[in-house]
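Student: Some structures are shown below for you to check.
No lab work stands behind these numbers, since they all come straight from the coordinates. This structure is a prediction, so every number in the text was calculated from the model and none was measured. Cβ atoms are built from the backbone, for glycine too; each structure is taken alone.
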Structure 1
Amino acid sequence: MPRTVTTSPARLFGAVAPLGHAEGVTTPSSAPGSAAGPALDVAVALRAQLGALDFPLELPGVEEIRTLRDRITTQLDSHLVPRLRTASLPTIVVVGGPTGAGKSTLVNAVSGTEVSPAGVVRPTTKKPVLVVNPADRELIADHPVSGRAAVVEADLPRGLALLDAPDLDSVEVTNRERALELVEVADVWLFVTTANRYGDAVPWAVLEQVKRRGVTVGVVLDRIGPEALDTVRRDLLARLADAGFGSVPLFVVPDAGPLDGPLPKDQVVDVERWLTLVAGRHGSHEVVARTIRGVWSPLREETRRLLDASVAQAEAAADLSSAARTVVEPVEAELAERLRSGILTDGAPTSRWLADASGKGALAAVAHPADGFFARRRAQRQAPERARALAALRGDLHRAFTDVAGAASRTVADVVELAWTKHSTAGAALAAERRAGGVDEARRARVEETWQAWLASIPVPENPAEATPGLLGQESARTVVALAAAGLAGARAAAERLGLPSWRDALEDLVRACRECLESEALDHVDEVARRLPGESVTALRLRIAELRRLAGED
């Protein structure tokens with residue numbers, strides 16, 4: 001017969017008050033769909049905020065924080081919100097443990113039929129199996145766990161659902177991750193282990209996790225031979241006591257040897273009796289009450305960690321933005337000086353202007369007054385040629401701007417990435433992410449946009465052909481002002497003589513546009529990261545923490 005360490009119901013579930021005493025929590029006997037008041041509101045609001053909460057910067061400990069966020073999300077989705085919305089859900093007992101502990105065999109024995117595959121090939125349980133009483137099938141149908149597990153029916157007590165989880169130490173990563181996720185589903189966690197595996201670190205880490213959540217725990221020492229029973233049980237009980245589980249029930253299932261069929265019922269009778277107690281009306285009230293009451297304090301602490309991590313992310317993003325602004329300033333100053341010195345008109349623009357503005361060239365009427373009848377007639381006949389000449393000059397200036405502004409943008413990228421790399425590990429990761437993001441095309445587009453926007457911003461008369469004899473429309477007038485702003489002496493003289501808008505203002509507008517272009521080169525990537533850190537998240541998380549504190553009775 002199995003030997004069992006038993007406890008009274010009061011010791012088993014802890015000294016818990018009736019569930020209705022917890023603020024905003026309904027009793028499991030409430031009708032399906034009953035509201036849980038402020039507790040449900042807080043859980044739903046927190047879940048919505050976690051969905052938008054991002055930790056994009058690679059700060060120390062960020063992977064742990066991301067895992068924590070995902071774990072809390074799973075807990076809210078898979079346990080707390082469904083339990084608060086429908087208090088009459090079956091009590092979900094997650095059967096977990098290491099590889100080869102006999103979890104599936106135990107589930108089959110308790111269920112009275114083979115509902116979960118058991119065998120020697122590992123891992124046996126690849127997809128979780130959720131066993132329910134047929135009368136509870138509809139209740140559990142909308143629970144998120146139904147989408148993660150194969151739901152099967154068996155002759156279990158009403159109100160009890162057994163979840164056969166994958167191995168916590170499975171050789172398959174997805175199985176391990178799924179097993180850890182399913183811990184968050186549990187109202188009760190039944191830890192199944194063996195004489196060879198009870199000291200493994202992973203299950204004890206999970207036990208610590210469920211203890212913090214206030215989940216009811218039972219332990220099954222499975223497949224234990226009589227020669228090792230006393231020693232192993234004594235050591236396991238000592239370990240449980242040291243870990244704060246001195247009051248949990250410990251069930252012993254002896255080694256049945258090679259089996260041709262299910263485990264005999266008498267081997268699991270004490271486990272069945274305990275599970276029946278858990279699923280009974282009083283037991284389920286106590287279990288769910290303890291789980292729900294116990295969740296608020298650790299949830300508040302964990303949400304505080306997420307809040308602190310969010311603040312750290314925002315501060316790091318601000319630091320990286322400041323570092324970028326600091327190193328870009330000298331590049332901006334150098335580019336402004338080069339623009340004011342006339343760098344854009346060196347070479348092709350000046351040569352073309354001199355050639356077309358001399359003698360009877362196409363731009364002579366622009367560069368010099370068209371005095372006399374024949375000069376004015378010639379200027380009128382040269383209108384199409386003059387438009388083409390100005391378009392060619394505009395193209396020369398465009399290419400010069402692309403080269404100069406593009407080179408400055410590349411310099412900015414280099415100095416910013418160096419500054420970020422020196423700043424921190426997060427900065428180095430951000431720099432690497434930026435380099436891998438195909439920034440050359442974005443840079444070309446940004447420089448081109450800067451040019452087009454600046455050119456379009458130059459104000460010219462509505463009908464410059466009347467206001468400035470010898471010119472053709474706004475585009476030509478704008479080209480002359482652009483050439484003048486870029487430093488072409490002849491164009492400056494022409495713009496002033498023809499009464500065109502101030503080339504000095506246009507030059508300062510160009511300097512300002514280039515400064516914005518370089519700042520975008522420096523800051524776009526970190527700004528994109530910062531946009532993933534919604535500013536209101538900190539305030540909202542602080543509000544949730546205050547609400548969780550009240551639900552935990554800590555105010």
Structure 2
Amino acid sequence: MPPVLGLSWVFGLWACASDGAFDGDVGAEPVGQSDRLMGDEAPAERAGLGFTSAGLLERAGPVGGERASRAEADRVVREFWAVAGERGVPGEAWTFDYQAHGGALTLLSFRRMAAGREASATGDWNGFSRELTRSLSTLVGTKSRRLRFTLERGPERWRFNLETVSGRLAEQARTVPESLPGVSQPLLSDALVVARQLLPASGVPREGRVRQQARLHFEGMRLLQESEPGVFEVQEGLGRQEVPASGDPRMPLVQAVLPFGHAVGRRTVEVELEGLHVRGEAGARWRVVAARMLESPAPQEAMEDIAKEYRAMHEDILRHWRQEVREDARLAGAWSFEQLAYWYVGGFIARGTLGMFEAVAPTVVAVLGRGGAKAAQWFRTVLIRTPPGEREALQRIWMKAEAEGVAALGVGEKAELQSLLRDMEQRLRKPLQSKYEKDKLREWARQEYFQVLQPRLARTLGPDLMATYPVHHLVPLEYAHLFPLRNINASGNLVGVSREVHMGINSVWNLVRRSPRSVSASEVDEVARITRKHFGQWFHVVYDPSKSAVALSSAQKAALREAEALLGL
């Protein structure tokens with residue numbers, strides 16, 4: 001689980017001063033007292049937004065609310081009507097299972113439990129909705145649970161019952177209630193294509209009944225136009241004359257599968273269709289009598305510690321996409337670098353798209369392919385080195401891939417995506433350029449160190465003394481380009497030291513900087529080892545000058561001699 005990163009003026013001080021920006025001046029300016037970060041930094045980043053302990057998004061403002069919860073309940077009633085109510089006959093009984101979470105309701109399955117007496121459907125929407133809508137939002141509540149609605153059609157009206165059933169939290173369930181808009185035209189078009197694929201070309205036997213099973217695949221807000229037809233069987237009327245369908249036989253199927261488009265992630269829905277011809281009617285009727293969203297398998301081991309965070313970002317993407325703010329400038333500042341990094345890494349792996357970048361960005365693919373929080377934290381350091389315009393372009397393209405699937409990207413968008421990853425790859429082997437990049441990496445290092453790695457030391461120091469303790473990068477930021485596969489802010493590269501110790505370490509790196517030749521990666525690693533060897537006793541502890549000043553002076557001299565010998569100075 002990633003840390004919840006909140007900004008504080010204390011954590012803005014004393015980030016690693018190992019490169020030239022901190023030579024001779026170990027007092028960094030507190031974040032918030034300068035405008036130096038404001039140009040590239042998103043509002044979410046300035047607000048310190050990350051993830052909660054449950055993997056949900058921290059947000060700058062509230063989402064959902066009572067009005068959205070009522071809209072969820074109203075939508076559920078419309079889904080009942082589309083599947084069961086409109087064509088229901090006396091004696092019919094249906095169950096609908098939903099995942100409730102924070103007021104959001106996600107359809108998981110439905111099934112017709114009793115077929116009822118054959119008769120012409122005479123559904124009354126006003127009466128149906130009045131019975132259900134009146135108290136549904138109150139009954140549902142905001143607790144996380146699975147709910148089962150049972151609908152039974154009596155001689156005159158529908159009866160309704162609600163109960164809680166066991167089951168783990170569905171991975172495809174939404175967690176934020178919202179007033180969902182009407183069905184999008186792309187999803188409707190997808191559903192019409194798939195319905196035509198599934199409905200048999202032949203009709204239904206006169207006074208007979210047929211059954212067709214199939215699996216449908218959703219990705220984001222789209223229904224993939226490649227269904228998997230399953231078992232087809234004639235249950236009644238074998239060998240009799242076939243009767244064509246009345247009206248457009250696709251519409252009952254379309255109306256039944258569209259509610260599954262409100263879930264999140266990649267998902268498979270198993271459906272069972274029934275074709276029926278009743279004596280005396282000119283045509284056959286088609287209905288979906290059962291549908292269920294298959295449970296997702298547990299995430300791969302590499303994705304376990306990132307799955308919740310990625311899922312939260314994916315849901316947020318779909319929410320913005322539905323609200324048609326897809327390319328709005330507000331989106332550029334909607335998420336922090338941490339949130340974006342988890343989203344990209346989770347998305348690239350979950351969608352199996354890393355292969356399309358391997359030729360142009362082998363280092364990026366190698367690290368992201370490992371998955372998990374470490375890959376996301378590494379990619380955050382890559383994003384901070386990416387110019388704002390390119391970050392926005394990457395976000396715009398990948399949002400579309402999240403909402404509608406990678407297949408929805410045009411040739412130009414795929415080429416642009418590869419170009420953006422290629423540029424990222426090339427920057428990994430160039431020294432950090434801007435003061436903003438360095439300052440942001442130092443700020444993150446300080447947050448990670450005192451909030452996550454060494455909270456006990458932070459409490460021991462207290463706010464005042466902690467403000468005098470730099471967080472030092474054992475391998476300094478200026479050499480990050482020599483180690484493109486490493487996260488320069490990895491925990492093993494961060495140590496907290498006093499001002500006096502930090503000045504001693506800096507004297508060794510100043511010697512390296514004065515070398516007449518460029519140092520290699522192995523030499524940088526060796527100098528880092530030398531500093532760890534001679535100054536390590538003062539890492540992660542409160543420094544007492546009255547007890548350690550003489551020892552520190554000796555350690556500094558020994559480290560300088562060893563570094564001089566290494567570099568041949």
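Student: For the read-out semi-axes √(5λ) of the Cα gyration tensor in Å, a value of 61, 24, 18 was computed from one structure; give its label from 1, 2. Each step should come with its number before you reach the end.
Tutor: Details: 1: 78, 23, 20; 2: 61, 24, 18.
So the calculation was done on 2.
Student: When distance in nm of label points 7 Å out along Cα→Cβ at positions 210 and 530 is calculated, the result is 8.2; to which of the structures 1, 2 does this value belong?
Tutor: That value comes from structure 2.
Student: Further, regarding this structure: One of 1, 2 was used to compute helix-only ellipticity at 222 nm (-39500 (n - 2.57) for each DSSP H run of 4 or more, over all residues; to 500), and the answer was -19500. Which one was it? If you can, show how the numbers build up before the last one.
Tutor: Values: 1: -19500; 2: -12500.
Derived from the structure labelled 1.
Student: Continuing with this model, one more query. Assuming 24, 15, 10 is semi-axes √(5λ) of the Cα gyration tensor in Å, for residues 66-169 alone as calculated from a single structure, say which of 1, 2 it is.
Tutor: On the way: 1: 23, 19, 9; 2: 24, 15, 10.
Checking each candidate, the match is 2.
Student: Looking at structures 1, 2, which one was P(r) over Cα pairs in 10 Å bins from 0, in percent, for residues 226-401 alone calculated from, given that it came out as 8, 28, 24, 16, 13, 9, 3, 0?
Tutor: On the way: 1: 7, 13, 13, 10, 8, 7, 6, 7, 9, 9, 8, 3, 0; 2: 8, 28, 24, 16, 13, 9, 3, 0.
Among 1, 2, the structure yielding 8, 28, 24, 16, 13, 9, 3, 0 for P(r) over Cα pairs in 10 Å bins from 0, in percent, for residues 226-401 alone is 2.
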